[in-house]
Every structure is written in structure tokens, then in C-alpha cells.
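Engineer: So, here come the structures, one by one.
Coordinate-derived values only; no laboratory data. Only a predicted model underlies this, so the values are computations on that prediction, with no experimental measurement involved. Cβ atoms are built from the backbone, for glycine too; each structure is taken alone.
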Structure I
Amino acid sequence: MYSYDPYPGWWPSSWWNSAATLTALIEYATRTGDRRYDWVIARTFDRNKGTFPAGERGTDPIEGDFVSRAVDDSAWWGLAWVAAFDHTGDPRYLAMATTIAGYVHQFWDPGTCGGGVWWDRERTYKNAVTSGLYLRLTASVHRRTPGDTLWLGRARAAADWYLASGMVNAANLVNDGLTRDCRNNGQPVWTYNQGLAIGGLVETWRATGETRLLDAAKRLADAGTTSPVLTSDGVLTERCDVGQNACDDNQKQFKGIFSRYLADLAAATGSPAYQGFAQRQADSVWARDRDPLNRLGQRWAGGSPNQLDWRTQASGLGALTAV
């Protein structure tokens, strides 16, 4: 919260990271009952629901209702407002989440690769993050909209497409996206893509009752919590966490997103394995990734160089609230 700027109502200067950080703050309030920071929800909403020229909130203009040419950025805000609705019960947040979901749906395109959501308005890339966000968002809007069938159908289609898309490799890990000819592009496996797939499948299972979707979420979770691609000695580790590497501002927040959705699966299944994994992350963050001011860094297993800012703090907070 030290880094939150209350006048513009965000965490300068990262647009999607602010959405993910607001979601982490809401999760914290829900888990702990500490509502001291609930004013941030309304403040962020009121100050950012309008339009902004390029350069004020990011390189792209923000066109109102939290949307821009970056379809994935828009979807992160949709999930933030779902969390805000769940926490406060204020219907304006669900209305905004539904508006954003409608915008993202414009980029669902069965004409290329049989489905999936384009990453940007220019329709240059179908990737895991945007399709995972869409899956979670459509199922979430359905479950909070009495009598809905439209979003339910979209969530089902998104889940079926995702599992058949080829983005999930033979090791049950999610690569970054698809080539132009609709094959797995072999690009890096990141924790947040794995987590979004888990979270999207869990929410769609809740919406449909289809056990196969929960089973798929568990396969992805089992892989994500044991694979040396995403863990080292049982602690989540990005490829930018090792050696002298540095993570960019996006990558700084990935592990907290995985933790959020693994916690959702743990709650749905009661699995001691998932709960134990979450506890291991929290213990490691607290013991090895915390400075004397209780600031949490990028490397959950500790080590140097260890980047530290409000993004890494929000991500580490996600580990602590997942248990």
C-alpha cells in the first residue's frame, strides 16, 4: 500500500499489474477479515473507469471501462472486478466485469485455430494468458448472473478449446501460445499461464459440474507443483529467477497468480498435497524472501540478485494468503 497513489487511484506505472495487485489486496481482505484497505477498491474503480490518452496508464490509450487494444490487460481488470463484487456485493463491479468480458469476447475467433482469444486488437497471436483469462472470466460471470445461459455456453466452448488447443504439452505444462499454423510454439512455460489454466478449469467445473474439467485442473496442478521447469527444491521458480537473470515487470507477478488459483483448487478438492505445496511456498517466502521491513522479493527461495518492488510484494502476498 505504500506504493499505491490514491489521487490517480492505481500503482504507477503498470496497468495490468495494478489489476492483479488490487485482486491480491482483495484476497488478503477476504482471507484475513482486515478491511482497512477496502476504500482502495472503490477509489481505483472511480478514478480509472474513464478514458486516458496513451502514456497516462500505459503505452496504449485506455478507452473507458478498463479496455484497450491489449485484450489480456482488459481481462485482468475483469477478474479484479469479479473479486471486488464477491468481496463487497456491489453490483457495479459485476456489471463492469460483464462489460469487460463482452469486450474480450469480441476477440474469440473460431475462424483461426478453431477458437481461442486473440492477444491484441491486431489479432497477431493466440496465447495461453489471454485464453486462460477468458476461460476464468466467462465462467465467473456466468456463476454470478442468475439465469444466465450465454456465458455458460461461452465458458464450455472455451474450456473444450483450451484442452484441445495444443498449448498443454505432453508434460501437462502450458507453453506460451500457438504458432500462426495453430501448433504449440514451444515458448516458455510460466507459472501464471499454468495457474490461469487451473483457475479457469476449476471455475468452469463449478459452472458445469463436469468432472473431466476438475480432473484436467488437477493434472495441470500436479505437473505445476512437481516439474523442475516451474519449481526448484519444491519452491516456485521462474526461468528469470535463476543465476544472474532479472525478471521484467510482468514476470515479477507471475508466481502469486499461480498461488491464487492453486489455492482455489485446494479449496475445491481438499487435497493435502496442494495445501502442503501452498504452505511450503509461504514458509519459504517468509523465511528466505523477506527483508527487515517485511518486503517480499522476486525469488521465493531467496538468493541474489533479488528484485523487490510493489509487484513482487503483491506476488509474495499471494503466497501468504494461499494457505
Structure II
Amino acid sequence: MSSDHVLPSAQRGMGALVESTWRERAGNLGRFLRRNPMLVFGLVLLLLLFLFSVIGSYVTDAKDAQPLAARPLLPPSLEYPFGTDKLGRDLFATIIAGIPLTLRIGIVAGLIGLGIGTVLGFVSAYYGGWVDTLISGVVDVGLTVPGLMVLIIIAIAFSGQLDVNDMALIVSALAWLYPARVIRSQVLTLKQRPFVEVARLTGMSGPEIIFLELMPNLLPYLAASLVGAIASAILASIGLEALGLGPVDSPTLGMTIYWALLNGAVINRWWWWWAPPILVISILFNGLFLLSMGLDEIANPRVRRSL
């Protein structure tokens, strides 16, 4: 047989192998998604919310989310799908502008909190000694303090001059405490595994063992923790904003609820003022909760369902 016939045959064989590999991976992914419906539902809810925000940004004007942009207290109509509030803001434009702002607070605060907590948890558990005693003591004391009270005091100190980024920093002030404790407990169990002892015998340094051996084994757990940290940060920010301690000039979801409460929207039955932000917040938290539970199934073998 000539080489001209061998080469196409080899190429066809390689193509069939690649296609078979992709089919196998797609099949594994499909089976995983079928046995993990919470992950799927969470992703669907978050995707729908994302599409709603993106599409809405193209059909609305950001200026309509500012006061005096429309006649006040108009009920929902074709022109104003969510109506207007007493400040003269188009509530549809306000919700569209508020979704990414609220998510920014949660993502920034969650990343900062989980980042600090991860570093402290790894250092505390791996090195032990006085470092572990110091970090664990600070974390234990911090977790006994009412977090919302501390955040309220911090927010009051800076009230009137807050923006979205400042709000994220305030929320992240205590967001690292719980991740530090939980990640420390996870690392304490991993550091006793044989592969860590082998890494030590090969001469790997402490930071190398942490980054190359321990951290890759905790990546699924860190992903689930990040989703939980984002949800907790959003909840804390909405709580502060509903008390009027948020960025007054930013149309976040929490500030929309604050203005509705301040102007008596519930008593006056202006339901279109408070119902849309509460609905969006409910969808957001349900999506994050289901996504966190789905990721926890990957990180925690004890809760995995059988095929």
C-alpha cells in the first residue's frame, strides 16, 4: 500500500478518535447534569436574569433611572412596564441599572472575603503553631460579634459619601471570617494525606505544597464557597441599603427598596414600586443557592447522587 493511502487512513482514524473523545465527554457532562438538576436550575435562573439585564439595557435609557425622568407614581403600562416611583424614575430602567450594580457589590466583596479567608485558612492550617493560634483566635472572636451591627457602624461612619465600590469594601470587612474557619478545617484534613507527605519528602517548600498540592484539591470547594460568599455579600448589602446606609445616588436593588419604604409604598399600595426589586432579588438568591448546592455536590463526595 502506498503512503498516499496510508496518510488519509491515519487522518480518518485520528478524526474518529477525537470525535469519540468529544462524544464521551459530552455524554459524561449530560449524565452529570441529569443527576445534578439543582446546578442546572441555578444556572438557568442566573442566565435568565443576565439576559433580562443585557436585553433591557438596550431597550432603556440609563437616564430614565434618575429622578424627574418621568411623571411620578404612574402604574405599569406599555410605556412604563414597571411603572414609575414618587421620585419620577422609570422603575424598569431602575431595575435594569440596579441588577449589575448589586451584582458588582456581591462579586467584589465575595472575591475579597474569600481571597483573604483562603490565604489565612491555608497558612493557619498548614503551618500551625503560634500562627494558627493567632489566626484562629481572631476568627473565633470575629465570628462571635454580630456582623450586621459592625457593618451598620462602619456604614454610618461613611454615610452620605458612599458609592458602589465603597459599599463592596464595607461588606467585605467581615466576609473573610467564615471562609477562613471552614477552609482551615478542610486543609487540616488534607495535610494528613499521603500525597502531602510525599511532597515534603521530595523537598517541596510550604508555599509549593499549598499551591501545587493542596489548593488544586480544594478548587471545587472554593468555587462553591465563592458562590456562597457572593450571596452573603449581596444579602448584607441589601440589608444595609434597606436601612438607608447604601450609595444614595446609585439605583441598586437595595436602595430601590429603601426609597419605597421611606415613601410609604406599601401603605399606599404602590405595589409596582417594591414588587419588582423583591422579585428580582428572589430570583437572584434562588439561582445562587441552587448553583452553590450543585457545586457542593462536586466538592463533597458524600452528597453525590448515583447515576
Structure III
Amino acid sequence: MEKKIVIGIPCYNEAPSIEKVVEDFRRELPTADILVVDNNSKDQTAQLAKKAGAIVICEKRQGKGFAVQRIFQEFSGDALVLVDGDDTYIASDVHKLLALFEKGEAEMVVGNRIHEKNKKTFSLSHWYGNKFLTTCLNFSFGTRLSDMESGFRVIDGKFVLISSLLAGGFNTEPEITIQALEKGMRIKEVQISLQTRKAGSSSKLNAVKDGIMALYTVVSLFRDYKPMNFFALFSGVLFVLGMSLGWYGVRGYFSSGLVDHLPALVVANFLVLASFISFIAGLILSSIKRRHNELVVILNRKKNENWNYYCKLQ
């Protein structure tokens, strides 16, 4: 049985390119549903997308993350192809991503833009900012990804149905990636080509603001999904600072018999105490997280049993 594919395109003021994007993906995947979520565009994005044959839905909450959330809500199928509407991605590359997914080698396949052939297409801030954020993700979650921020990816429909996205802006890609890792999904990357924007189209990404939000997302999800690792790391930093400051406060005592830096000793005591509290917090939250994971597994098992029973009745 052929898998049902849905192509989801979040859009904001993409009139110069959206019609071509829809037509290109319609040519590559003629049986797929194409869903365009218009995020309060002030131009003809919605009209042109509809003219090209897409299903168009409006999302009033401003932000790419909210548009992606709406795609997830409206999704019904076996696989979701998520792609931007700015025509910087090449539609024919979708077959590279789908090939790995259809072979069962991954539940999420990401189009990797961060390689030398594409370097001239990026600004320096976007290129190195992406590398830095992806390095932070790899350090936090033990992965080896190259392009955390890619907006072109194929996602298993089961993940779409059980995910709970909260990010409202351009930090939605890190959240999707981290939630997939947390749910044990296999993520593979495929190198893709990137082309420059069409005349009249401009990037909505603010390198500083959105970069900070993406970093905050990585750190906050690291805290939420791996509390023991997060608080143990935080505890270790506080402990080293406390012991260093404590040594600074008492080292004069061994030569003169006097404590010359009493305030440093007071601060050192607070830091060491905070270190122990942080470690204990990590232990408690890790235990809670484990119980939560067990509950999720049980609920998913029940959901699958009910679904299999329903299918048998059909």
C-alpha cells in the first residue's frame, strides 16, 4: 500500500516564490497533499498558493513555530514533508530524503545544508551561528548532527501525532529535533543543495534574536529532558567555583595564621551549598522524568492496542 505523504509549507509573505514551490513539489510528488499555512501574510501568498493547487489554512498566531504547530494539527497521513516556502530548497531533493525514510532507516530525515558547496549561500552569521547551535545540541544530547536548523525534513506520521510542540518562532526546528531524539527516533541527514532567494523575497530570520531563542530552546529542553545531566553539570561548575574561591580565602592562613579574605570564604560556602542543592534537584527531577517516561510508554501501548482493535473491526 502506497504511503500517504503530506507536504507542509509554513509561509509569511512568500508571494514571489510560493507558487513555484507548490508547483515544483506537485511535479515531484503528484499524489501528495500540499498544505500551506499562511501566517498573516500581507501580500498574495495565500491566493497564489491556492491558485497553484495547495490547500491553504490561515494561522493567526504570529511566528513560524505556530504555523508548524498548525501543520501538525491538520496533518493526516504516513509521512510529513516539512519545507519552507522561500524556494531556497530544491524540490527534487525530496526523493533523497524519502528514500531513507521508505527503506525504514530513519523516522526523521533532515536535509543537511551545512557543507562546503552551500557555504556561499549563507551569510557568515547564519553559517557559524548554525554550527554553534548544532554543536550545543550535539554536546547536550550526544548526537552527531550537522544542521539542526534545517527547514527541509521528512517526519514519520506517528511522531507528528504524539508530539507537543510549544515553540512559536524560528526555534521550532531545534524543538522538533530534540523531541524526536527524546522519543527514541532515528535521525539521519542527507546533503542537499541550497539556492539563493528569488528577487523580492527576504529572510525573516533575525540572526541575533532568533539565535538566542534557539540557544535558549536547546538549554531549556536539555534541562527538561535530561535533568540529571543538566543539574550535575551546573552543580560541578558551582562546586569548582566554590572550591577555588574557598582556597583563595584560606591560603593566607597557612603562612600568617590569619584569614585575610573572609567575604570570599562566605561566598565560597554559598556556592558549595548551592552545588549540593543543584545535584539533589537533578536526582529528584530525574526520578520524576523516569516515571513520566514509563507512563508515556504505557499510554502509547494502550493507544496502539485500541488502534489495532479498531483496524480489525474494519
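Engineer: For which of the structures I, II, III does the calculation of distance in nm of label points 7 Å out along Cα→Cβ at positions 155 and 211 return 3.7? Working shown, then result.
Structural biologist: On the way: I: 2.0; II: 3.7; III: 2.6.
Of the structures listed, the value fits II.
Engineer: Looking just at relative contact order in percent (Cα under 8 Å, 6 or more apart), which of the labels I, II, III belongs to the structure with the highest value? Write out the running numbers ahead of the final one.
Structural biologist: On the way: I: 13; II: 26; III: 16.
Between I, II, III, the highest calculated value is found for II.
Engineer: I have 56, 35, 26 for Cα extents along the principal axes in Å, for residues 123-242 alone, calculated from one of the structures I, II, III. Which structure is it?
Structural biologist: Considering all the candidates, the number was obtained from III.
Engineer: Here volume of the Cα convex hull per residue in Å³ has been calculated and equals 168, so which of I, II, III was it run on?
Structural biologist: Values: I: 126; II: 220; III: 168.
Computing volume of the Cα convex hull per residue in Å³ on every structure in I, II, III gives 168 only for III.
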